[in-house]
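We did not get these values from a lab; they are worked out from the coordinates using the rules stated. Here the structure is a predicted model, which means the values were calculated and not measured. Cβ atoms are built from the backbone, for glycine too; each structure is taken alone.
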Structure I
Amino acid sequence: MTRATAVPETVTIHVPFRIVKRGGRKEMQLPEGATLPRRTDNTLVKALARAFRWKRMLESGEFSTIAELAEREGIASSYLTRVLRLTLLAPDIVEAVLEGRQGGDVTLARLMEPFPLSWSDQRDTFSSP
């Protein structure tokens, strides 16, 4: 039996994408309409977990001041304060982070900067999930 057409030895596939920096890492960004399940940003999830743990420790009276808690954790109180601020995020933004469907501008570096306290303003500031 013979083949009617020759099979090429090399196959070339063109996939449109671009490389963008996200949270200090390079990430492949696909074109509009292409869907790819997002991966959870483990660094951001870990920071959220720490923030809520620290908040619980302060509210329970286990530690009376942020300085005391920071000393126990072995970190600067200014850093603890910035991370603790994550507890002020809108619940839907926290949920989106935990599910890995947060907007591209919701990174730990961005959230360590001051952000609006109003949940509606937060939704406007960060791209919707």
Structure II
Amino acid sequence: MYDLIYDCYDSGADSDSFTHWYSVGARPTYYFDKNWSVAFEVGCDYTIGEGQASDGGDLKGYVTKFTFCPQVELDNFFMARPVLRAFVTYAFWSDDFEDLVGDVAYQNVTDGLNFGFQVEAWF
């Protein structure tokens, strides 16, 4: 799977109302057999928020992430669901985004590690 995205959001403010978002990513998956696979994901987002920086200038920068996911699924094709996966993600971001990415655990830093379990099912 891959993605290439551009989004432009207008907040409706009288000036400096636009946010531009560019994103690119890929998730290659390797299947060991019918039920076991491992996915790797890499992605980078670049955002420009007009007039949104604390000094009134543009808030701009990137967020980049790398993810590793061992998975258990019902069949060995990409869109098969449900999927149970464990994941570990490492991300880093621009200095402009310090204190804006994540929650309290990521304040005053420009990178972080996250891990967990996830179930994905479509109905």
The highest value of FRET efficiency 1/(1 + (r/R0)^6) of positions 67 and 91 (r between Cβ atoms, R0 = 30 Å, to 0.05) among the shown structures I, II is in II
Matching 10.8 (mean count of other Cβ atoms within 10 Å over residues 19-26, computed) against labels I, II points to structure I
Value 2.2 of distance in nm of label points 7 Å out along Cα→Cβ at positions 11 and 107 was derived from the coordinates of, among I, II, structure II
Value 16, 13, 7, calculated as semi-axes √(5λ) of the Cα gyration tensor in Å, for residues 43-82 alone from one of I, II, is from structure I
When I, II are compared on mean projected area of the Cα convex hull in nm², the highest value belongs to I
From the coordinates of one of I, II, helix-only ellipticity at 222 nm (-39500 (n - 2.57) for each DSSP H run of 4 or more, over all residues; to 500) came out at 0; that one is structure II
Output 24 (relative contact order in percent (Cα under 8 Å, 6 or more apart), calculated) maps, among I, II, to structure I
